[in-house]
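Input: structures, listed below.
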Structure I
Amino acid sequence: MNGSVRKLSPSDFAFLWEECKRCFYLKIASGFQRPRNIMPKIFTVIDAEMKKCFEGLRTETIAPGMPSGVVEYSEKWVESRPISVPERSSSCFLRGKFDTVVKFDDGTYGVIDLKTSERKAEHVPLYSRQLHAYAIALENPAPGKLALGPISKLGLLVFDPAKFSNNGDGNAFLLGGLSWIEIPRNDNDFLRFLADVLSVLELPSPPGGSPSCEWCQYRDTSRRTSL
């Protein structure tokens with residue numbers, strides 16, 4: 001719808017957008033969401049414990065190569081003021097919850113996503129969109145929302161489990177490496193991405209589903225068979 005202001009969630013910018021533009025459109029424009037994926041409890045526990053462990057720590061004690069600073073915030077909601085995107089009739093605002101923010105020794109900030117997985121280069125550009133969204137929301141907050149800036153760095157802190165250890169007294173440990181992946185900030189590329197998103201949302205009806213989207217296949221099969 002032309003002239004509308006869309007609420008966009010940074011968490012949808014990675015896999016939902018890449019997997020199926022139709023499902024993305026239906027969620028944002030029509031409020032019709034896919035059934036929610038259930039994350040295995042182990043990943044939820046690891047994520048929560050990582051945040052608890054890192055709170056207040058110097059970055060030098062966490063992973064090699066991280067810029068010097070202190071972990072200052074975890075799991076805070078952010079919301080941007082409306083963002084105008086060149087060549088689009090509609091606009092958007094960004095709302096979501098970041099993982100972690102570091103305050104660097106030079107007074108700037110960094111937005112960090114925590115991941116539990118092996119490093120996959122093809123996923124880095126997808127996570128970059130989320131991190132850019134949080135950075136822009138923090139620097140351009142809606143009235144009364146969390147404001148931080150400038151955001152000088154974006155990155156991923158990746159825990160790659162590699163070993164299970166049992167100390168013999170009924171306690172066990174999951175061991176692995178921590179690595180820092182810095183993501184260059186490029187707001188122009190992110191605005192071009194938002195323009196692509198809004199161009200889809202401005203369509204009068206949903207685009208075609210992805211051939212690999214299982215949810216679209218299920219819906220289409222249900223319609224054909226009248227189930």
Structure II
Amino acid sequence: MQNIIKPSLEEIEKAIIVRDKKDAEIDRKNRIELVAAGLKMIQPKKVIKIDTGKVIGVPNVVNLIKKEILKDDKIIAVEGESGCGKSSTAEALSDNIGAILFSMGEIFRYLTFVRLSDSSFEVNEELNSLEYRIIEDKLCLHKKSQNISHELKSELNSHKIDLEVANTATESQYEVIKFMSGTIPKIARNSGKKIILEGRAFTLDFLPCDLRIILFADCKVRAERRMNER
């Protein structure tokens with residue numbers, strides 16, 4: 001049996017640094033393109049930054065965030081670099097305060113699914129046919145009577161979609177963000193619940209938000225976490 005050589009802590013740290021720079025450049029270019037296309041950046045009412053290398057553990061991070069949430073804060077956004085605990089924090093926070101977790105990933109995956117299966121695919125036409133409904137306290141994407149979130153879950157998470165979703169996101173980000181900027185406040189109003197947004201920084205820049213949480217951690221700390229996951 002061939003021995004699998006695991007990368008060293010130093011190699012993981014270097015890879016994270018490269019990814020951080022690449023992600024930052026992608027975010028910068030996307031902001032410029034979206035502003036040029038006509039979207040306006042929206043300033044959140046409040047921004048807090050949390051060093052998850054010092055505030056150890058998701059429960060502690062969540063408790064710190066909860067202290068900052070005001071009664072009238074309806075839309076809360078969570079962002080952070082790779083390894084900062086963005087996804088786990090957003091999920092734990094939504095469970096803890098009974099909020100609705102909203103991720104941009106699903107709609108991009110669905111658009112990728114349609115694009116690959118329908119040669120007549122047109123982004124705006126498809127978006128106009130979609131809506132979000134709350135089913136058993138979960139936010140579900142619908143197209144008429146079809147519950148996309150449930151009925152197409154396995155298809156949307158397939159390897160085939162993984163390979164193409166980045167291209168779809170690049171080509172349709174303007175249309176999707178514009179769609180979401182109107183949809184998210186509507187969900188907050190109709191549900192009566194708080195909304196937790198999880199996404200890339202450049203995406204959140206164009207979405208309405210009452211409280212924005214920026215998670216960060218030293219590169220070495222994030223590398224150690226990656227190594228412990230292996």
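Where a number appears in this text, it was derived from the coordinates with a stated rule and is not lab data. The model shown is predicted, which means the values in this text are computed figures rather than measured ones. Cβ atoms are built from the backbone, for glycine too; each structure is taken alone.
General observations
- Parent structure of the calculated result 4.6, given that distance in nm of label points 7 Å out along Cα→Cβ at positions 6 and 174 is the read-out and I, II the choices: II
- Entry that produces 23 once relative contact order in percent (Cα under 8 Å, 6 or more apart) is calculated, selected from I, II: I
- FRET efficiency 1/(1 + (r/R0)^6) of positions 46 and 86 (r between Cβ atoms, R0 = 35 Å, to 0.05) derived as 1.00 - corresponding label from I, II: II
- A value of 19.7, 64 for Rg and Dmax of the Cα atoms in Å, calculated from one of I, II, originates in structure I.
- With helix-only ellipticity at 222 nm (-39500 (n - 2.57) for each DSSP H run of 4 or more, over all residues; to 500) derived as -17500, matching label from I, II: II
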